[in-house]
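Laboratory data are not the source of any read-out in this text; all were calculated from the coordinates shown. Source: prediction; values computed, not measured. Cβ atoms are built from the backbone, for glycine too; each structure is taken alone.
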Structure I
Amino acid sequence: MGGTFDPIHVGHLIAAEWVREAAVLDEVIFVPAGDPPHKEAGRVSPAQHRYRMTLLATATNPRFSVSRIELDRDGKSYTVHTVEALRRELGDGAELYFILGSDSMADVPNWYEPHRLLGLCHFLVAARPGWDRRLVETSLGPLYQPNRERIHMVDIPGIDLSSSEIRARVREGRSIRYMVPDLVERYIQEHGLYRDTGPSGETQESLAPGPRGEEVGVQGSPLGEEWFLKAEREIRARLDERRFAHTLGVVEAAVQLARRFGVDENKARAAALLHDVARGYDRERLLKEADEFGIVLSDFERTAWALIHAPLGAEIARRDFGVDDPDILAAIRYHTTGRPGMSALERIVFVADYIEPGRSHPGVGPVREAAQSDLDRAVLLALDQTIKYLLEMGQAIAPDAVAARNELLMRRPSPN
């Protein structure tokens, strides 16, 4: 499912989910346009903003993913080239479907090499109520008859919503709540999108996309805006899309908590951005790199080896990202288990990792509610829920988690 997604909104998500279910698709891949040929230069927001918003919007659906395939390709973004690239990536065994709106059908004959595109994939046409199916044949003209078996109609709810309307409402200072996912709304607010406008009415803010797959250290002054841009690009290159979306969610939650509880927002942003930098390493790599850094691991950590990503992440933050602030490093190191005497920043990152908008596990609601006013209670509830889950699963509990819980209980006022 392609689009500029400037911004992505609930209409996109509902259409994708209805089509996915109706066509029994394994996955819907959202493809933000890189340099769309149908848009004039300067009339589309920077690609990195549109990509991040799409990641945030889709993070909670395990059947949704986001591809940078057009963003990382030079030149104009033509759908036929994107589908060819996805075919190479997914292999000949995958059956590809292209989702498009019924209102886009009339323009398909004007696309680049539409005959070849229809030979590469099926079309799934999302039709709103009242749309006449006979218009498909009229819209496609000579393209229809030779490809009619590859064109499928799917009825979707009638949602009269557009990205241009959302941008206009932001410019006018009007609410966009429920028009976009909550996290996308917060992202737009945090980055001032669609407010400071040029002649085209679009934001003039720019983010350099940078190359994909860099494995180099991030230079520049830690916690400066240039450092954040480079660090985020580097993190994206190291993590898979689902983990990167989680990381962006933790960043947003941590910044909100820092603002609420009077903690340095840049420190919270940095710790949250780097907290999972070693996530996804296998056991052999975790043990090997921990040994290279001289990290002394407990017997428990060697057994519950997935926890090693936290202390290892702190060392990677120091080495590769130039972070030497002990509070930030501690927040990364203890974001999974907690520990007695956690600083406010440590507690914020610990809670943000637990409540970020992509989380939907049982018990997250009370922790989110507590985090509105009582940070210690939020930490305690998160620890309780984690310990309860581990007990039910018959798994060992990290000693730091038990000690952190006991310490919080002892210093909180007695209910009596």
Structure II
Amino acid sequence: MSDIKTWSTAAASNSSASPNGFPEGMAPSGVNDSAREMMAAVRRWYESAQWIDLGDAPVYASATTFTFASDRTATYTVGRRLKLADASPLYGTITACAYSAPNTTVTIVLDSGTLSGSLSAVALGILTPANSSIPTVPVTSGGTGATTAAGARTGLSAQQDVITTRGDLVRGSASAVAERLALGVSGQALVSDGSDAKWGLLLRSYLAGLQLSNNAGAPTTKIDIATGVCADSTNTVMLQQSASETIDCATTGALGLDSGSLGNSTWYHVFKIMKADGTESLVASTSVSSPTMPSGYTYKRRIGSFKTDGSAHILPFTQIGDRFYWSTPPLDVNGTSIGTTSTSITLPSVAPIANVIAGLNISKSSACTVYCSPLFAADNAASDSAAPLGQVGTGTASSNLKGTVEIPVNSSGQIRVNADGAVSFYAVVVYWIDRRGRDD
């Protein structure tokens, strides 16, 4: 039975006896037989026209290679698809084709399965990777004019390049063309600024958890920090902590002091820190805003503060939300003389950070009214009847009238105090309220 794969491209060579060809001087009945056989062969090819069997005889070489006994490199080109007759039909793509006399070796990647000794035939996909008949669209018409990924990258700008980095996204640019949005930093989310999609934060100045406490085993030298999450100080990334961690103030670097050792009667500020790759840690510093960052760390957020006593031991405290309570409230102001002229009073037991609120128990020694106010407010006089009045009012020396007030301090831990007469003033810091950047 004749088939297209047995026909020659030279007309004179198709002269086999009927019905496989048209020899010279053939009988009329032979013409009929050959013509009908040719029609059948065309129909057989038509029913699987996407695969072309050129009649080449493949010889099994390995699970991924076969050979031909001639130079077939011009036809079996890299990238071309194959259908192979093996123990079961196999499909694959040519990855290499090389001729070394007398054989051509073809290497393929199969969609599934492997070649075997049962290999008997091979057919080529009708389309070729090179000089393909598939139409392309020029760049000016919205296409690339390319038939390969490499060609597409050459025809596109860097912003329109195909995605090559894990996690990158594609967005529309201001000029309504596709551009690459590089992967953001650990802790960022995909947000909109009203015009573009970008990496950023969903919640500005966010802070949850990350509460400080004295370490149970070494309360005078270590601070424990609970799990939590916060935005960094620039509102660029989220800093996350999934397990409780401990700062050892006897060491320096990550999970220690930024430098030096614990000093006497000194305030320290705890920072959540992170590297660009998402590595997180903590550090304590005497600086309220600019700690010396351990190597590689770029993001930070102050999450609280603590103080040492005269022996460089961390004082005991309890944090509840934004409130920090002293276990043993100290007498910060002990009988300081005040009068009608306002006096700036320093409270050593309040974190010296502007607008931290001191929770004070106050008392006076004699019959008069005392008014405590923040230094950013107007300097108003204390009065028993005129605004702004005062926090503790008229009373005898023996009664020592007392009260509780909340007053914001300045960056030196100071408040303003005056009275409508001469009096000795007393103040105990019970707690302080530290928003820790929530309002920035």
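Identify the structure, out of I, II, from whose coordinates distance in nm of label points 7 Å out along Cα→Cβ at positions 119 and 287 was calculated to give 5.3.
Source structure: I.
Once mean count of other Cβ atoms within 10 Å over residues 175-182 is calculated for every structure in I, II, which label goes with the largest value?
The maximum falls on structure I.
Quick check: -15000 is what I get for helix-only ellipticity at 222 nm (-39500 (n - 2.57) for each DSSP H run of 4 or more, over all residues; to 500), calculated from one of I, II. Which structure matches?
Answer by label: I.
Thinking only about Cα Rg over 2.2 N^0.38 Å, which of I, II has the largest value?
Largest value of Cα Rg over 2.2 N^0.38 Å: II.
Ranked on relative contact order in percent (Cα under 8 Å, 6 or more apart), which label among I, II comes first with the largest value?
For this comparison of relative contact order in percent (Cα under 8 Å, 6 or more apart), the top structure is I.
If Rg/Rh (Cα atoms, Kirkwood Rh), for residues 191-358 alone is computed to be 1.00, which of I, II is the source?
Source structure: I.
With mean count of other Cβ atoms within 10 Å over residues 23-30 coming out at 10.1, pick the structure among I, II it was computed from.
Source structure for this number: II.
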